[in-house]
Structure 1
Amino acid sequence: MIANEPVGVGKTDSPTPGGEYYITVLIQPPRPDGLYGPFAFGLSGYSNVYQTFAGGNGAVGLHGTDNPAGLGKDVSAGCIRMSNETITRLASLLPLGTPVEIVA
């Protein structure tokens, strides 16, 4: 097991979609202390609410956070937020194409 910790998930009006997906891209945001933390994975899954989001196509992602107090709560627009320590560890371990199952 890599980690067992609380994560932030989608709010009631923008839930995180459950299902089987895979990692499509690894992004290193320009500000590691910003909203998405030091790394973000794009997934093959898409929001059931947003056709577009933040200039993108509404894909769901896994990323760090600038607000660790939100972990373990329904706080996102559909992405999964995790600790910056864990997303950094995952970024060094998981290749593109790695399967990801989101259990709702």
Structure 2
Amino acid sequence: MTSVHDLTYDLLRRHGVTNGLGNPGSNELPFLKDFPSDFRHFLCLREGVAVGMADGYAQATGKPGLINLHSAAGTGNGMGALANAWNCHTPLMTPD
């Protein structure tokens, strides 16, 4: 039986999303466990930086930017950059 973990990565692949940026916390570690070799994750030291980089990536490539932030505090810390990306109509997604 295929796991949700595998289905998620397959779905991302089908949409051409193989790069992710983030500052994940302990809640997000299952998503990064057994990380596929055809994906790249860029660890950022601050949530706002991760969102800003994903925003720039999405605008430059036309592909959705994948962001992986800690579910509570991380999302709050990245909120300003998320609001900016929303106002720019940037396609961003997060598995959180």
Structure 3
Amino acid sequence: MEKLHGKEGAHIAAESHTAAINIVQAIVNEEKIECDFKKLDGFLFLDSTDTKESLDDELEATHRAGIKSTEIISKVPNLSFDTGPCLLPNQAQFHPLIS
């Protein structure tokens, strides 16, 4: 994002995505919508052709964009294979067809 839109554009995108998650959560709670909404961890891990420096660069870019809670962990937990280091941002999900 930062490469395409600069630091300010990346910051605006990060704020927008965070606000969207918060607005959806507020609407779900206020309207008591049964859609299995939950905040959860998301993981960005390296391709076998990539380097740890790429992940470090992504971490720094998320921090510059204002997402300070992003961190690198040693691997995605609870998987049957080792992903190696990965970036852990805050995400959310919901099921749009549950009524």
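So the values come out like this:
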read-out: Winner on distance in nm of label points 7 Å out along Cα→Cβ at positions 27 and 59 once structures 1, 2, 3 are ranked, highest first; value: 3
read-out: Comparison of 1, 2, 3 by Rg/Rh (Cα atoms, Kirkwood Rh) - largest value held by; value: 3
read-out: Entry that produces 35 once relative contact order in percent (Cα under 8 Å, 6 or more apart) is calculated, selected from 1, 2, 3; value: 3
read-out: Top of 1, 2, 3 by distance in nm of label points 7 Å out along Cα→Cβ at positions 51 and 75, largest first; value: 1
read-out: Among 1, 2, 3, structure where helix-only ellipticity at 222 nm (-39500 (n - 2.57) for each DSSP H run of 4 or more, over all residues; to 500) as derived comes to -3000; value: 1
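Each reported figure results from applying straightforward, stated rules to the coordinates on display, with no laboratory input. Note that this is a predicted model, so its numbers are computed, not measured. Cβ atoms are built from the backbone, for glycine too; each structure is taken alone.
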